[in-house]
Structure P
Amino acid sequence: MPHVQFLRYYGEALVLDAERARLVASNIANSDTPGYKARDIDFRNALQARLQDPARPPRVEYRQGLPVGLDGNDVSLPYESVAAARNARRTAATLKFLDQSTQGLIQALRPQSNGG
């Protein structure tokens with residue numbers, strides 16, 4: 001069933017994109033919270049893990065290598081803005097690819113107008 005695997009792969013990718021968008025939004029919302037540490041997921045590793053076990057939640061990790069402010073907060077708004085834009089672009093590309101890729105399948109499933 002290659003179609004099932006195809007849809008499962010991109011479905012899991014969209015789920016992870018949504019989770020990553022939530023994490024980036026949380027980072028931005030907490031940019032002024034003392035001691036807050038930015039969190040993210042490694043998309044490729046998370047997707048591979050989800051394809052092996054769909055019930056497995058993505059591993060959320062603290063971001064590394066960003067400067068920490070005097071208040072202990074390491075959220076970088078420019079970094080988060082770029083992360084949000086990249087995530088949105090990947091989500092849009094995935095949705096467009098799914099739309100284009102499934103058009104033939106949708107056409108095949110529609111009843112023919114010639115009565116056959």
Structure Q
Amino acid sequence: MDDMDEPFPYAGPAELKPAIERALQSVVDPELAMSIVDVGLVYGVTVRDRRAHVVVTMTSVACPVADVIVEDIEAELDRVIPSEMTIDVELVWEPAWNAERMSAAGKAFMGW
């Protein structure tokens with residue numbers, strides 16, 4: 001991910017993109033004390049047909065805080081997307097997360 005302008009793939013109305021990016025940036029992985037965006041857990045967001053679909057992963061299948069992170073994603077998005085939209089957070093394991101997905105800020109935070 002490094003210095004890319006886009007923290008994750010986004011498809012949907014341009015006017016919602018900044019708010020969605022801020023909302024997801026505010027969700028913290030409690031084990032790493034870092035934003036899920038900087039960790040590289042967000043694989044993509046699609047907004048269409050009154051639905052916000054977010055594809056995320058965790059750093060490991062055994063992640064003990066996956067439910068907390070998914071709930072936090074839903075809560076933060078609920079604050080910024082129109083009320084008539086549904087939020088669908090899909091947790092996937094393929095492709096598997098790896099440290100290369102981390103942002104430059106995330107790698108710096110980890111001392112890499």
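Please treat every number below as a calculation from the coordinates, not as lab data. Please read all numbers here as calculations on a predicted model, not as lab measurements. Cβ atoms are built from the backbone, for glycine too; each structure is taken alone.
To which of P, Q does the computed value 12.5 (mean count of other Cβ atoms within 10 Å over residues 9-16) belong? The value was obtained from structure Q. P, Q: which one has relative contact order in percent (Cα under 8 Å, 6 or more apart), as calculated, at 30? Computed on structure P. Each of P, Q could give helix-only ellipticity at 222 nm (-39500 (n - 2.57) for each DSSP H run of 4 or more, over all residues; to 500), but the derived value -21500 comes from P.
If you rank structures P, Q by percent of Cα pairs over 16 Å apart, which sits at the top with the largest value?
Going through P, Q one by one, percent of Cα pairs over 16 Å apart is largest in P.
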